[in-house]
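Rule-based calculations on the coordinates, nothing more; no lab input. Remember, it's a predicted structure, so these values are computed and weren't measured experimentally. Cβ atoms are built from the backbone, for glycine too; each structure is taken alone.
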Structure P
Amino acid sequence: MEKRKLSFWQIWNMSFGFLGIQMGFALQNANASRILQIFGADVHELSWFWIIAPLMGLIVQPIIGHYSDKTWSKFGRRKPYFLIGAILASIGLVLMPQADIFIAFLPALWVGAGFLMIMDASFNIAMEPFRALVGDNLRTDQRTLGFSVQTALIGFGAVVGSWLPYALTNWFGVSNETSAGVVPANLIWSFIIGAAILIISILVTVTTTKEYSPEELASFDNDSDEVFEEESSSLMDIFDDFKKMPTTMRQLSWVQFFSWFGLFGMWVFATPAIAQHIYGLPHTDSSSTTYQDAGDWVGILFGIYNLVSAFYAFALPYIAKKLGRKRTHSISLIIGALGLLSIYIMPDKNWLIVSMIGVGIAWASILAMPYAILAGSISAKKMGVYMGIFNFFIVIPQIINALIGGPLVKYAYNNEAIFALVISGFSFLIAAALVYKVKDVDDVVQSN
C-alpha cells in the first residue's frame, strides 16, 4: 500500500499551524533580550536567561516525540499536541511582556524569565509533532516539498511577528517609549496579537488535516510486522533509540551543531550588537528611545531574513533537484555566513538588509534540508521520537552558547556584542564544510 499524493493546498494546510508558532517564536527571538534588559538584565547575562529555550527543547521534544508515536485517539496522533502546546504558548506570550504586574510576588525579571520558559516548553510541545507529521503523511517524492512549504510558512509567520512592533508604532501610532521597568505598549500588543494568531492557525491545521491510522502507517513501513507492536514500551527507550540512531543522523548532528550555535548567537546578541555597533550607543544604555528604535529595527531585519527564507523555501526543491540536497545546503550556509560576517563592516542600518538576505537563505535551508535528508533514513514507527532526538543537536549547541556566550562578550569582546555575530558567521562556515560528510540515503531527483 502506498501513501496518497497530497495536493499543494493539503500540504499547505497540514503545516499552516507553523505560521502561528513561528510568529510567536519570532516575537520572542526579536524582543526577549530587549524585554529582559528593560526588566534589569545586563547584556552579558542575556545568554544565561536564553538557556531556558534550548533546555526546554532538550527535555520536551524527545518526550513529546516518544508519546506522539504511541498516541492514537479520535482527535488523531499528532494533533492533540499541537493544540495543547498552542494554548500554553499563548498564555506565555500574553504574560511575558507584562511580568511587571506580578512584582508584588517576585521581581519582574524572574517572572519574565519564567514566562519565557513556559513559552519555550509550549512551542516545543507544538513544534515537534509538526516535523513528524510531514514524515507521517507524505510520500518520499513529496518530502522536500513538504518541508519547504513548512519553511515558507515559518518564514511568513516570522515576518509578521518580527515586523509587528515596528508596524504598530509607525503605522498605527502605538507608543514604543518605555519607563523604568515597564515594557513599551507596542511590544505588549504585539505579543497579544501573536497569541491570538497562534491559536487560530493551529485550529486550521487541526480541522483540515487527516492523519493516517496506526494500521495504515504499518502498511507503509518496510518493517510493518513490528510497527506499533511495542505498546508497552517505556520512556527509557529514548536512550536506546539514541544509541541506535541512523548513520545519516549522526553525520547531520555536527552540521546541526554549528548551524544552531551560530543562530543562537545572532538571536541573543543582535539587538545589543546593532545598538552598539551601528547606532553608536554605549553598552550600558538599554532604556533610551534610541535603543528601542534599534530594537524595532532588529525586528524589521529579522522579518527580512524570514521573508527571504519564505520565498527561497519554494525554490529549494528545484535547486536540490539540480544540485542535490547536500550541495544545496552547503552553499546556502556559506551565503548565510557571509551575511553574518558582513554586519561588522556595514556603514549604516539600511545596509544590514543585505546581510539579512544572506541569513535568510541559510535559515530556509536549515529548516528544510536536514529534515528532508533525515526523513528518508527513519522508520515510520520511530518518526516522532527520532525527530525529537534530532532536536538534541539543535538545543545542545544553544545551551553551550548560552553558557559561554555572555562571558565571552564580557571578558573576551570587552562588552562589544558585535563579535558574537562574527563568531556566528564562522560557525556557519564550519557547518557548510561538514555537510559533505553526510550520507544522504534518499537524495534522488524529486519532481514535486
Structure Q
Amino acid sequence: MIRYLKIIILVLILQPNQGETQTRELGGTGQLVDGIAAIVNDGVVLRSEVEDQVTMLLRNFERQGAQLPPIGQLREDVLERLILQRIQLQRAERYGINISDEGLNSAINNVALNNNVTFEEFPEVLAAEGIDYFKYRNELKQQITLDELRQREVSSRISVSESELDSYLILQKEEDQKSYDYDLSHILLPITSRSGEGEITRKQEMIIDLRLKIEDGETFESIARSFSEGQQATNGGRLGWMKGSELPEIFLTAIRDTQIDELSEPFQSSSGFHLLRVNGIKGNDPVIEEQINVRHILIRTNEILDDAAAEEKLKTIRTQIIDEGDFGAVASAVSEDPGSAQDGGDMGWAPRGFFVPEFEEIAYSLDMNQISSPFKSRYGWHIIQYMGQRSHDITEEVQRRKAVSAIRNLKLSDEIEIWARELRDEAYVEKLPFD
C-alpha cells in the first residue's frame, strides 16, 4: 500500500512537460481524469498512455479497412508493450545511457533527408500527418535509447557457429550469382524423351571427349560449330552477356566455382548434355586492400622511467639492433607489448587506419627495413621497423564478416524477445484494473 501511495503522489506532482509520464487535466467535477494502468518497479504506466496508443491503433485499423480486434485484448496488448518498454528504459537509465540533443537531431535529420525534406521543414511534414513534433522527438529518443541498450545487452548473447557461417555463405553465393553478369559460350548435345539408352550413353561420352579436345588446345568456337546443336552453334556457341537471374539454375550451379576462361564440368539436363565456357564475369570484383607490415618495440613509462629515460633506452636498443641486425630477438626480449613481443614485435599485415595516427604517420614514412627513431604514442614509446607492403584480396574476409553480421541480425529479434521476457520476469509489475 505504501508503494502504491508513493506512485500516486509521483503522478500528481509531475508536470506535463516532464516527458512521457504525465497526468491529465482535472475534470469538471474536480476529479483526476487520468489514472495508473500499471506500477513498474519505481515507475508507472498511465491509463492515458494506454488509451493514446489504443486510439492510434484503432485509427490505423480503420484507415487500412482491417477488422477491429476486441478492444479489451487490444488494450491488454498495448499495456504489456508499454510495461516492457518502461522496464527497458529504466534499465537504460541505470546504465547511464543518454541520447544527447545533438545525436537526436542527427537522427531526425537523417529521417528528414530520407523523406526529401530539410530538418527545418520536418516538423511541418509531421504536423500535416497529424503527428506532434515534440512527441515524435521523445518517442524517437526512447527508441534510440532502447536500441543502444539492446545492442549492449543482447548482442553479446548471440553466437555464430562455423557450420552456420558455412551454410549461409553457400546460400549467399547462390544469391550473389544471380546479380552478376556472365559472358558464356555453350555446347549442347541434345536428347529427347524418345532417346534410347545407347544414344544417351554415346552423347554423355561425347561431351566428355569434347571437353578433353578443348583442354588439349582445340578452340571452343570450332568445337561448338562442328558438334553443338545449340541455337548459337554457328556463332561458336557464344551466348553473350546475360544476367545471372536470366540463366537457368542448372547453368549457375555448373559455373559456381568456374573462373574466367575456364570450362565447366559437363552436365545433363532434360534437354541434353551441356558444356559451358566462362568468358567473363561482371559484378564480382574482388575487394583489394593496401596493407603494410611492421614490427615494433614498446617501452612504457612509469614512476621510475619517465619520457626522457624511455626515449634514451630505445635509442640504445635501436643502436644495438643496427649493430647486431636482429630486431625480432631484441623485441621478444624487451618489448612491453604482450600482443606482439612473442612474435618478435611483428604486428602482422594491417590496412591504413588500423594503427593510431601518431604510430601510423611514422610507419608510412619509412623505407623498406628502415628502423625509426624513438617516438611517443598514447601507449608509450616505440621504435618501428618497416617490413613491406602488399595489395591483398580480402573479398572472402569481407564476405565472412557480412555473413556473421547477417546471421546475428537474423537471430537478434528472437534473442531480444527472450531477453525482454527475462527482464519482465525479474521486474516488479502490478497491473491496476480499468474502471
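Among the shown structures P, Q, from which was the value 27, 59, 14, 0 of P(r) over Cα pairs in 20 Å bins from 0, in percent calculated?
Values: P: 27, 59, 14, 0; Q: 16, 28, 31, 22, 3, 0.
The correct label is P.
Comparing FRET efficiency 1/(1 + (r/R0)^6) of positions 35 and 259 (r between Cβ atoms, R0 = 30 Å, to 0.05) across P, Q, which structure shows the greatest value?
Details: P: 0.70; Q: 0.00.
That would be structure P.
So if we calculate FRET efficiency 1/(1 + (r/R0)^6) of positions 323 and 347 (r between Cβ atoms, R0 = 30 Å, to 0.05) for every structure here (P, Q), which label has the highest result?
Q
Out of P, Q, choose the structure whose coordinates give helix-only ellipticity at 222 nm (-39500 (n - 2.57) for each DSSP H run of 4 or more, over all residues; to 500) equal to -24000 when calculated. List each step's numbers first, then the result.
Working: P: -24000; Q: -16000.
Of the structures listed, the value fits P.
Give the label, chosen from P, Q, of the structure having the highest value of relative contact order in percent (Cα under 8 Å, 6 or more apart).
Largest value of relative contact order in percent (Cα under 8 Å, 6 or more apart): P.
By the measure distance in nm of label points 7 Å out along Cα→Cβ at positions 51 and 163, tell me the structure among P, Q with the highest figure.
That would be structure Q.
Kindly point out which one of P, Q the value 24, 29, 19, 16, 10, 2 was derived from, the read-out being P(r) over Cα pairs in 10 Å bins from 0, in percent, for residues 91-146 alone. Walk me through the numbers on the way to the answer.
Values: P: 24, 29, 19, 16, 10, 2; Q: 23, 52, 19, 6.
Of the options listed, only P reproduces it.
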